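J.: What follows is a group of structures, each given as structure tokens.
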Structure 1
Amino acid sequence: MTLSDEQLREMLALTEQADTVELKLTIPDSAQRSTAAALEVDPLEGQIRQVFFFDTPDLALDSAGVVVRARRVQGRGDDSVVKLRPIVPGDLSDELRALKGFGVEVDAMPGGYVCSASMKGVPHNDVRETILGGGPVHKLFTKHQRALYEERAPDGVAMDDLAVLGPLFVLKLKFSPKELGRKLVAEMWLYPDGSRVVELSTKCPPSEAFQVAAETRAFLSERDVPLSGEQQTKTRKALDFFSGELAA
């Protein structure tokens with residue numbers, strides 16, 4: 001599936017207003033081992049992450065285009081994010097875009113794209129201790145993150161009333177193939193039902209997006225990495241899984 005002319009024009013307009021572009025590719029289950037071998041990745045160089053999402057059991061935040069997440073990262077500590085998607089960059093205030101930790105990104109994958117805005121932060125409270133102890137969710141987010149949440153969340157959905165959706169484990173590996181001359185990121189998201197999503201990605205400035213996309217596509221094609229498989233959204237799969245678990 002390719003983008004129509006209208007979709008391409010819309011993506012170009014969004015890209016011009018974004019801070020970064022991330023090119024993503026989901027690897028089909030049947031090709032994950034062959035892809036790892038072709039790219040010569042070493043899983044022991046990967047970084048372990050534990051991810052928690054927060055939403056209502058019926059995913060009211062997701063329906064409103066709000067994603068709330070906290071994360072534990074091996075060797076680096078905790079972080080958190082409040083993300084809005086999809087968004088139109090022109091609808092965001094200059095004051096918001098100037099805040100430290102705030103960024104606008106276009107995620108592009110075969111057949112689609114989405115523009116999102118994220119407010120990242122470092123929690124004052126320990127993520128594991130807060131969740132295990134049933135502590136208030138808002139303690140995992142900065143004042144700017146909480147302000148963004150209150151502005152965009154549905155009425156009546158307080159941050160401290162959100163359910164914990166998770167955790168799930170992620171293995172993240174950064175590597176730089178000499179033939180490509182740029183960094184790639186491989187992520188494996190492991191879901192409690194035994195399923196997994198493997199994604200390759202690379203980030204670049206908006207002005208370089210099409211050149212980087214062409215070069216990366218050629219590099220992967222030469223190594224027989226499938227480029228036309230079904231694309232999956234890691235967050236979407238996680239939210240659906242854990243909300244279904246809550247409903248059960």
Structure 2
Amino acid sequence: MYAILVGAEFVLALLTFLGLVFITAPYGRYGRPGWGPTVPARLGWIVMECPASLFFLAIYLTGDQRATLVPLILLGLWQAHYVQRAFVYPFLIRAGGRMPVLLMLLAIMFNLLNAYVNAWWIAQVGHYPIAWLTDPRFVVGVLLFAGGYAINRWADRSLRRLRAPGETGYKIPEGGLYRWVSCPNYLGEIVEWFGWALATWSPAGLAFAVYTTANLAPRAVRHHRWYQQRFPEYPAQRRALIPYVI
């Protein structure tokens with residue numbers, strides 16, 4: 001059953017990518033009617049992201065390796081991302097936006113699946129002796145995770161600072177990785193979860209990294225085109241997600 005659930009996440013990645021190539025998810029700047037009932041975006045973010053933190057912890061605490069050092073470090077990495085995403089980030093976004101209930105429910109279902117397969121792997125299925133702390137896969141994976149996390153947080157903060165208090169509308173982000181790509185926040189998150197996949201050396205981690213890419217890459221391309229259409233002076237040398245590539 002565990003293998004089936006991990007396989008299902010790979011299938012979801014493919015379906016998500018194909019869907020988002022043709023349909024732009026209706027939240028944020030792309031919010032639009034026709035997707036059923038909505039909830040305040042802040043509430044929607046909290047409700048849909050909190051299972052990734054709380055359910056992950058609940059599953060982790062049932063595993064036989066829950067008190068060992070390496071799984072505890074991995075737990076800390078996961079929670080560093082999702083505590084911020086579920087309980088800090090929603091209070092930093094602009095008030096007044098709406099999110100379709102359907103989108104929120106789909107995200108909850110994915111987060112329950114993803115939290116389960118990743119938590120169960122590190123707390124029960126995986127093998128993480130103390131020697132894993134010096135394994136190149138763990139060391140490089142943690143460095144990638146930390147670097148991606150830092151990029152993601154910096155990029156989000158830079159976007160928020162584009163608006164003065166009470167100001168609305170959009171501006172062209174500048175500086176740092178924004179010199180090369182339109183969506184360094186998405187690039188950082190993708191790097192983060194490939195770092196997780198390497199540090200855990202797990203099929204569940206790889207499934208999540210692949211899904212993250214399938215989810216964010218089409219949106220990055222859509223953002224890039226939106227900037228180009230809205231701002232005639234948008235820097236021509238920028239790419240959507242990967243410098244000099246795409």
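J.: From 1, 2, which structure was distance in nm of label points 7 Å out along Cα→Cβ at positions 167 and 223 = 1.9 calculated on?
T.: Derived from 2, not from the others.
J.: One of 1, 2 was used to compute relative contact order in percent (Cα under 8 Å, 6 or more apart), and the answer was 28. Which one was it?
T.: 1
J.: -8500 is what came out when helix-only ellipticity at 222 nm (-39500 (n - 2.57) for each DSSP H run of 4 or more, over all residues; to 500) was calculated for one structure; which of 1, 2 is it? Please report the intermediate quantities before stating the final value.
T.: On the way: 1: -8500; 2: -21000.
Here the read-out was taken from 1.
We did not get these values from a lab; they are worked out from the coordinates using the rules stated. Fair warning: this is a prediction, and the values are worked out from it, not measured in the lab. Cβ atoms are built from the backbone, for glycine too; each structure is taken alone.
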